[in-house]
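A.B. asks: Next up, some structures in structure tokens.
Since every read-out is calculated from the coordinates, none of them should be taken as a lab result. Everything numeric in this text was worked out from a predicted model, so none of it was measured. Cβ atoms are built from the backbone, for glycine too; each structure is taken alone.
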Structure P
Amino acid sequence: NKPLGLSPPGIEFRRAYLRDINPVGVGAMLGSLVCSSLCFAGLFGPGPQMLSPVIGLAVAFVLAPVIAYLTKGRYYRARPVDDLSGVLDAHGECGCSVCENRFEAPDMAFCPVYDGAICSLCCTLEARCHDACKERPRSMERFAGAVRRIVPAPLTEAVYVSVVRFLIAYAGVVGVIAMMLLLIFYQRTGSGADPHALTAVLTTVFLGLMALAAFAVWYFILTRESRHAAEDESERQTSMLMDEIEAHARTDAELQRAKNAAEAANLAKSRYIIGVSHEIRAPLNAISGYAQLLERDPQRPVGDAIRVIRRSAAHLTDLVDGLVDVSRIENGSVRIARDRVNLIELVTQIVDMFRMQAAVRGIAFEHTRPGNLPTHVYTDQKRLRQILINLISNAIKYTPAGSAALHIHWRNPVIEFEVEDTGVGISSADITRIFEPFERIETVRGQPGVGLGLTITRMLVDVMGGQLTVESNPGAGSIFRVKMFLSEVMLPD
């Protein structure tokens, strides 16, 4: 068949690529056996009887290419040959997952049960895999599918699993016994034995062997089914165990994440408390120090002391207000109002206020807004004012020279507030830290402030459904952008 191109090139001996039954070889052998047996029995005369071995050989040689042509050679291999080039070493060899010996690629196959390469010998000896690597169902499974399509569903398991398998195996064993006894009969009659007496004896032997074969085959079927049931139960228990192990692994990972989150929260709480105590200690020390000076020296001028005490008290008030705002936002107790706000008037007031502060510091303050900016919108005026004041005050505070600006962009219904400055700037490593409570970057530690402004601003923007982004370069300035939805009032009162 190979010279005729009816079978794949090369000789395949690996079990992983062979079918249980190849109709080419099995069919040719059965046809040869039947024809030679009939000829040997004398059904076709004395000539074919003498040539029965030659006839059987000739029938096998003829049937093999005929069956291969009719089946198009698709029963020679059960599946395509695996590409093992990825696991081969420099010598073209790879290790077996079972025996751990190294073989060349033509002696290896991929085994899904062991999830690795396996040699042909270990593959042949492996009896528990049930040909898991075969893509097509085996012959018995195909027959089972045919039976399930013919037999009603309630009877399928009862009929096929036990009875049909028994009948198939029993018929095969009885056929072999009958063939052997038939050969004995023809051999003895050819030697001059009495055919009638020999028939009676062989019939008795045949019936006895049939009874013994029935018990043997039934025992074999029950043993096979018990083994398969045990293997299925073992596989099911193994699968459940693996699922439980994976579930424990997921639970352990979740516990680890929860532990890490708790440790991070505890560390953040510690840093928070340290930051609060540090911010409170400085103004309290100033108040306590000047109070002691005034107590010890009543004649001392009180003007400077009162100013320091007032500034320290104002700092404490700002700190407490900031902490209260952070706590309310984190607890979800902040309610965003839907007020009818004159946006033009609000922006103008803020711009006028900071333009004077910028002039005092000797820097320019610029402001631009589009002509189609709506006059009235629905928003929380108090929170929007707080956001803009925090951002613009930081821009002016941390700009020693140059300019700060507020640019407004409007694309109904999205508004973008862009606060730009030419100040000290922020490094990329500090951009995420500036929104943490009491975090101050190194370049601005000399400036006054409690370190809660940007924290509150980020929280308020998130609560109002907006987005706060930062672009900054150290020494070149920063740009803070706030985007949020503002509904325009179409018919103001």
Structure Q
Amino acid sequence: MNLLERLQLLSSKNITEHLHKLNFKDGKIIIDYCGPNIAKHMHMGHLRTTILGESLKRLISYVGFDVVGDLHYGDLSTQMGCLLIGLKEKYKNTSDGLKYLKENPNEIFEIQKDVALRAKSNKSLDIKARQEAIELQQLNGDYADIRNQISLISLNHIDKMLQFLNVRNEQYYGESRYVHYIDEVIKMFSSKELIKHHKGDIVVPLRDTHLFLKGHDGYLAYSSIDMGTIYDRVFNQGAKKIIYVMGHRQKLHWKQVFSSWEEYGLNVPLIHKSHGSVLEEREKPYKLDPYFGVTMESFLEDLVKFASTMTEKYFYTKHVEDFEKLSNFMALTMLKISDFAQPAEEAYIFNTPKNTGVNDYPGINTALQYSKIKKILENSQALKSDELEIEDQLQQDFASLLLDFPSVIEKCVHELELYFLCRHLLKIVNFWEKYNLSELRNSNLKLLELSKDQVETIFHIFAINVPSNVGRDLKNVPL
């Protein structure tokens, strides 16, 4: 089959059919990412796990896997104990406190923060917060109802950010779902003599260390919940593989959790897809601090403000809704291409821009170049599929790049890495910039059409929604 014949077959439908035949399917996959905590602000670490996790999930689904994304939020830890103490301090009747929080949802973070900071220097208050958390972890009576109401208020706030990032919530369970399974894990591990007691706590002994399962006072830690979570996902939900998209700072934690299940003999792959930090400047990561660091919410607000100035500069927009969709498109393209332009394990610098040009951020240029190509194609006559010819070296090289797309997708899936797909996208944009758009013939237009389809597939995988008016409303300005 020659180059032209191969290009004719290069449609999204043919690519997906080809990928689905590659024997990728190996049962249900659960991918765990995002990990917000009730009553705490999401920070910059949450941002990267969220956008990487959502896009890896979409990539895996695109090639035919049965994949479920689980955003797994924290609703049981000490921060909830701090919030309960704060509510009891302010209100004699907890129901009055809950009513106030429903009307003023941001107060959840302020009340929790106040008690948490005081507890750092007040041991008795710290112990009290731990005891409140233990009561919550028992899932009994009024405590369970209070936790559920607080979670609902907090999740409504979190969901606004997730909707902006185009995150799909196929599965959205709190830690409280998995408490019942921790005793099952202890029974299973005890049956194989893999449990020991350390200072009254129940632990799994590992080489040079141990994994905490349950405290002598009944307290459950992150490791406890994660062990119960894996039990539920494997034995109840039927997962054949679990992927955790979490920062590199958690490597030791996941190594211990995975090693514990390996000791037990679990025959299900458990994978930690690690990622590096987002940096404010060279060798200076954003603080991953819900109290004093940059919050994910404020970062995204600043990003959208900047994207709005770029939208105003490059697009005609008559309606508020259209303007908002274009601004979000610009913001997300800028953010996600900056993130995926290097392997996930690497850190990268991303400042919310103040004054910058199109070429300072590849995502801005990508969004505008795509809009330009879409406008050209929309204004062109209907394309004839039988008139594709390769007329010069530029077209030859461009066609060769487009033919690489299926193999790039395969590589991304096998290595769980979006970097290769982002690099392919930026190469397409580079070719778009080389074209003499004033002298386009049908053969050029066909290559542009094929490349536009590939870019739209990549946008879908990157969870970037393309507004319908992106080509129509582009101004006639040099790009």
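A.B. asks: Taking 2.1 as the value of distance in nm of label points 7 Å out along Cα→Cβ at positions 34 and 370 derived from one of the structures shown (P, Q), identify that structure.
C.D. replies: Derived from the structure labelled Q.
A.B. asks: Separate question: Of the structures labelled P, Q, one was used to calculate semi-axes √(5λ) of the Cα gyration tensor in Å, giving 98, 27, 24. Name it.
C.D. replies: The value was obtained from structure P.
A.B. asks: Now for a different question. Work out the source of 19 here, i.e. which of P, Q gives that when relative contact order in percent (Cα under 8 Å, 6 or more apart) is computed.
C.D. replies: Answer for the origin of the read-out: Q.
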